[in-house]
1. Which of I, II yields 3.8 for distance in nm of label points 7 Å out along Cα→Cβ at positions 43 and 299, as computed?
2. Can you say which of I, II returns -10000 when helix-only ellipticity at 222 nm (-39500 (n - 2.57) for each DSSP H run of 4 or more, over all residues; to 500) is computed?
3. With distance in nm of label points 7 Å out along Cα→Cβ at positions 35 and 211 coming out at 6.0, pick the structure among I, II it was computed from.
4. So if we calculate Kirkwood radius over Cα pairs in Å for every structure here (I, II), which label has the highest result?
5. If relative contact order in percent (Cα under 8 Å, 6 or more apart) computes to 18, which of I, II did it come from?
6. Comparing mean count of other Cβ atoms within 10 Å over residues 75-82 across structures I, II, which is largest?
7. To test your reading of the models, identify which of I, II gives 19.9 for mean count of other Cβ atoms within 10 Å over residues 195-202 when calculated.
8. Can you say which of I, II returns 3.9 when distance in nm of label points 7 Å out along Cα→Cβ at positions 179 and 371 is computed?
Structure I
Amino acid sequence: MLLIKGAHVVDPQIGLDGVMDVLIEGERIARVGERIKAPEGAEVIEADGKYLVPGLTDIHVHFRDPGYEYKETIETGSAAAAAGGFTDVATMPNTDPVVDTGEGIRYQIAKGDAAGLVHVRPIGSCTRGEKGEALAEIGDMVAEGACMFSDDGHGVQSAGMLRTVMDYVRQFDRAVACHCEVRSLTEHGMVNEGRASTRLGLAGWPAAGEEIEIARDIELCRLTGCALHICHISTAHGMELVRAAKAEGLPVTAEVCPHHLFLDESALDDTYDTNLKMNPPLRTAEDAAALRAGIVDGTIDCVVTDHAPHALHEKECEFEIAPFGVVGLETSLPLMLTHLVASGKMSWQRLVEVMCVNPRKVARLAPVKVEAGSVADLTLIDPQVAFEVTPELFCGKQHNSAFMGAKLTGRATDTIVAGKHVLGLQARLGSTRLAPVGPKGAGGRFGPPRTRGGAFA
């Protein structure tokens, strides 16, 4: 048993916003109320001054397993997720082999269960091998637990093929998550086309390369009735297309990444920092401001990380040949707390909506609530702890962060998954260090804490 005492509980799903105790028995919440007496033998977390929310959910991560385990594995990616306060992550299928069959879905779920840190929710490929030529085994993947479908990394270039995908996916009440990119416009692009590309002498990536495909995919959503989810939106106009589709009543949702909210092309300088190379690229300051307004006003539904780890040797090279992508699981919540919640621009209720409630709706995951009977997937947050983003913060295999050196305030201190305390922040030797729970320790699937240099052993 686990008792969380005196936390400020925020759950807009049930109108909860106040100081409460939460008692967990087994995998579920047993009681929520004031002054709950700790049962004999229960672990007690004193949570005065902290916020307790339904477990954070990220529906766009890349764990590189199978095929690219030197970048990340499901176990190390799960460690990064737990460190960031996430209880659930949806893994993109662009692995090797591509996750385009039920077998691939089973593999990722089994690896996630073996790691014993977070719930791994695989996303299936829309087409075989993500080649855009033939329909993948959609029904088989749904049966095995696929939560969405996506040809992430480049998107389905053929409108006819995407229509076929949508017609089929709609039958299973799943969403198609579209990486919106017109390859003929973007295939040589490195940075946003405009001031950044001109100043740095790099090939430009026009905003139109994203916006044209958003418009196309919305039209296909209108034609098929299939739920459409726009991945990592980066432009103001793209967001306006989503806003118009929603006003029309179309089943369209959208997500945004912290790097597109809080960075823009001006961050690129003559150091040619490859940790600022991502897909889609950093856009203008005006785009970033519009996206921040859109996540607050409800136009954009979810915050995701697009967690994309790459090995150090892959990023320490010329900008032109470095791969696209940055990590983000450990910094996503702190960035939102620092830049939006602490400033009063976003309420705690809205934070919970965009980082837990809405992502679960999009991915067709059962809701998690801070109430008796619900699965105990919970995140405990200290809004006051201040820290600097350094390589030691990261618990996955890589640390290719766009926010290295940033000073942030607020982070998850405890992650509870299915009633198990899988991660806590503890004071050791005068500093705050991660104390994760390993998969092979005593106590079954979730064992006792193991540490090494502030990261997972």
Structure II
Amino acid sequence: MINENSESAETVKKVYIKTYGCQMNEYDTDKMLEVLRHENYSQTDCQDDADLIILNTCSIREKAENKVYSELGRLRHLKSANPDLKIGVGGCVAQQEGKSILNRAKNVDFVFGTDNLFELPEMLKMVGKGQKFSRTERHSRQKVRNFIPDYTFRQAQNFGVKAHLAITKGCNNHCSFCVVPFTRGVEVSREPEHIIAEAKRLISAGTKEICLLGQNVNSYKANGTDFVELLKSLDKLENLERLRFISPHPKDFHEELADAFVTLPSLCEQMHLPLQSGSNRILRRMRRWYTMETFYKKVALLRDRLPEATLSTDLIVGFPGETEEEFEMTMEAVRNVRFDLIYSFKYSPRPGTRAAEYPDHLTENVKSERLKILLETQEKIVREKNEALVGTSHEVLIEGKHHRKENSATGRTRGNHSVSIKNWEAKAGELLTVRITGANPNSLVAEPLSTSPVSG
């Protein structure tokens, strides 16, 4: 604790971090905040109060990248009003664009890549001396093997009921539409001991649910430990109630991993399995290296063991060369599998990817119309599946008070359904058995079956 009465006490500075994109970026933001706490920064939710503003960027889609430059434009007035304000740009856009960000946005003081976030203390000293720079150097595979320094965990922080935990960094798949191999680098797996240590720190700080992260999380392998063995080790940790992971690749989903959903008590009955397209030709053009027939078999591996398991996916519409017939193949897959949730996107070309060079790009109107059809179909499926849950009982992990409904709590089932619980004041972190009484398009309504929480 800082002693404000001490002459030697440093003035606490305030940092505002705006995060774009995926769960890995959210995780990186958490780590930046931990690093900055050691540099006497506290987090603020107000840009106007900040001494340091960092944009943690995403370049998966063109829209996300454009949002960053728009935000930098809006920050010009803050920089003009407060010349001492420091502005940094990190993440995937920073890794991709480097020095060009400094040239395009004169109010930016420094740019840093995805391998460089733990160099923030050194970079801030350079910024304090008036230097402007871009630092996007790649580190060797060995240097990033345990890419979360131990010093960021010296004091356990309360991350809340749920937390993310990165187990791999980068990707080796080189899908034709994806910039991740360019922005995140080659795939590296953290040592299992390092992961277990971080998980224990999270649990000791009150975390009940951990979600493992990686660009291809189920390809994890380090020190002779594969992904399933890592799951088994985490499952043994005391006071860990729930375990999830995102985002796996279908090619690495096999019977042993499917069995883990049955044999490991903490592993939730829910999985994200990215499909991307229902056309085998388009999948080849995407460099996904599986067929629809293979994908259906992967789905069966899970549902044969756990028919009640929820399944989410990623889908891209309007990929270069996608015909009406091939789009209909994607729609057929959606109707056949009946995903509980889809993350759907219009294809957007990304610099440096193979697909950006394909000659047969579709118009925005065609892509928008196909996305509309997909979303309408999926909305109908979700509504039907949610309505079928009315009257069933589920265990809910309470996340806190409902943000709109008085005397109500909110939480999630093991299948990851969002649930609001009527007339119930429960503490975050409690497990509660509920009966589903109503279904909304994106959530469920429930009432408690008992007045006492489920014992963990």
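1. Only one of I, II returns 3.8 for distance in nm of label points 7 Å out along Cα→Cβ at positions 43 and 299, namely II.
2. Values: I: -7000; II: -10000.
Answer by label: II.
3. Numbers: I: 6.0; II: 2.3.
Of the options listed, only I reproduces it.
4. Numbers: I: 22.0; II: 23.8.
For this comparison of Kirkwood radius over Cα pairs in Å, the top structure is II.
5. On the way: I: 18; II: 9.
The read-out comes from structure I.
6. Working: I: 29.8; II: 13.6.
For this comparison of mean count of other Cβ atoms within 10 Å over residues 75-82, the top structure is I.
7. Numbers: I: 16.2; II: 19.9.
The read-out was computed on structure II.
8. Details: I: 3.9; II: 1.6.
Of the options listed, only I reproduces it.
No value in this document is a laboratory result; all are computed from the given coordinates. Everything quoted here is computed from the prediction, not taken from an experiment. Cβ atoms are built from the backbone, for glycine too; each structure is taken alone.
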